[in-house]
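So, here's a batch of structures to check.
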Structure I
Amino acid sequence: MSITITTIIIAFTVLVSWRAWQDPGMMNKLVYSPAAVKERGEYYRFVSAGFVHRDGMHLFFNMYALYIFGAAGEFTFSSMLGTTFGNVGFLLFYLAGIVAAKIVTYVRHQDNYGFSSIGASGGVSAVMWPFIMIAPWSWFIFPPLPAILLGIGYIFYSDYQDRRGGGTTNHNAHLWGAIFGLVVYVALIIVFNEPRDFLQEFIVKVSQPQGPDFF
């Protein structure tokens, strides 16, 4: 089996998360702290926080989702840009999703020294859209929804939970990671619609629902 960008990201994230669990000092240096970014200019935290997780369950769910969605993302980026540039483009898209997911949080919490967040959810939320646009009617066992409804529902659910507040999950990061992924990915496939017009194919697939293929 060939090594893909997705497997490299997963392996690196698992390694960094595991090391951070063993070293609280390392964890403190990598978490996303808007106040630390503002006060000390530690902009690297926008990215580094995407490679550390709260615990094994948090890590598992994010990496499992990335595993499910990543292959479709790599395929579409390679089709648009060629293999080499496609791999780089997919990696940059994933990292940009991690960063974009934190921008609104930074505006809200830049003076809040008690706020911090970790996890790859922003990047994962972004890269789910290539999968959705390739296979919009593929069903997921949990939640039991087709991909297109899962993607749209995810945005509305994240927005609702963000407005509701409370809890320890940064739903705002989920929301803006997903919005970034949708908007930027659609823009990319409009610009790079050769050799395959993914947007036209997506419209056709959405208008012609197929039987469920479960994931």
Structure II
Amino acid sequence: MIRFSNVGMTYHARNLHKVVLRDTSFTIRRGDSLGICGANGAGKSTLLRLIAGVEHPTAGAIRRGMSVSWPIGYTSAFQTSLTGADNTRFIARIYRRPVAPLLASVEDFAQLGTYFHQPVRTYSSGMYARLAFAISLAIRFDCYLIDEVIAAGDERFRERSHEALAGRRREGTLVMVSHASETLRAYCQRGAVLANNTLRFFETIDEALDVHAWNQRRAA
């Protein structure tokens, strides 16, 4: 499981004091499929980075009892002067996975053609997303974090992505952030709404979406 205990997250910089989370506690259990809703700037991506361990809270504690992916769609870890293949090799070594099978899996899934062997800085945003998606799914985790990146590429790639994510959902745990209600309904059973520095949980994703829609109407 993943447990947040009285977690707070505040960014401090010159002329900036932004509170994202305040005294937040919750548990994500194995087998959960959780969809997180929230307005732009509410802190959804920050929350995923906290779950992943990419960022650390400014208060409280986060405990992880299962392996967690980086947020799928999080491309900042790529070294852009290296090729997609070289970035894949680097990640394989970090996670102590056999290089050759991982390379073959990512190349087949990402469908980047000759660009797989070109510097990542030459990629379009969609190609970035496909590489990140392919690498994330090539490494097995107990919990997958998804941040708005399941529609990159052509129809065939989207179908393969859907099938792969559905398989991960059946086998493990999934936490997804998306502005697309139908996407959240397709993958998630439980829901949560991030608003006013608080994460509020609901038994169904439909309840969470209804509350999020009401919040949006009230803010308009």
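Read-outs: derived from the displayed coordinates by stated rules, not from any lab. Treat the numbers as computed from the prediction; the structure is a model and nothing was measured. Cβ atoms are built from the backbone, for glycine too; each structure is taken alone.
Of structures I, II, which gives 0.5 when distance in nm of label points 7 Å out along Cα→Cβ at positions 146 and 178 is computed from the coordinates? Display every interim value, and only then the final one.
On the way: I: 1.8; II: 0.5.
This value belongs to structure II.
Here distance in nm of label points 7 Å out along Cα→Cβ at positions 186 and 202 was calculated and came to 2.0; which of the structures I, II was it taken from?
On the way: I: 0.7; II: 2.0.
This figure was derived from II.
Tell me which structure, out of I, II, gives 1.6 once distance in nm of label points 7 Å out along Cα→Cβ at positions 26 and 42 is calculated.
Numbers: I: 1.6; II: 1.0.
Going through each structure in turn, the value belongs to I.
So if we calculate Kirkwood radius over Cα pairs in Å, for residues 90-129 alone for every structure here (I, II), which label has the highest result? Could you put the intermediate results ahead of the total?
On the way: I: 10.8; II: 11.0.
Of structures I, II, the maximum of Kirkwood radius over Cα pairs in Å, for residues 90-129 alone occurs in II.
Given a computed value of -23000 for helix-only ellipticity at 222 nm (-39500 (n - 2.57) for each DSSP H run of 4 or more, over all residues; to 500), which structure among I, II does it belong to?
On the way: I: -23000; II: -12000.
Going label by label, the one that fits is I.
Ranked by relative contact order in percent (Cα under 8 Å, 6 or more apart), which of I, II sits at the highest value?
Details: I: 23; II: 27.
Top value of relative contact order in percent (Cα under 8 Å, 6 or more apart), among I, II, belongs to structure II.
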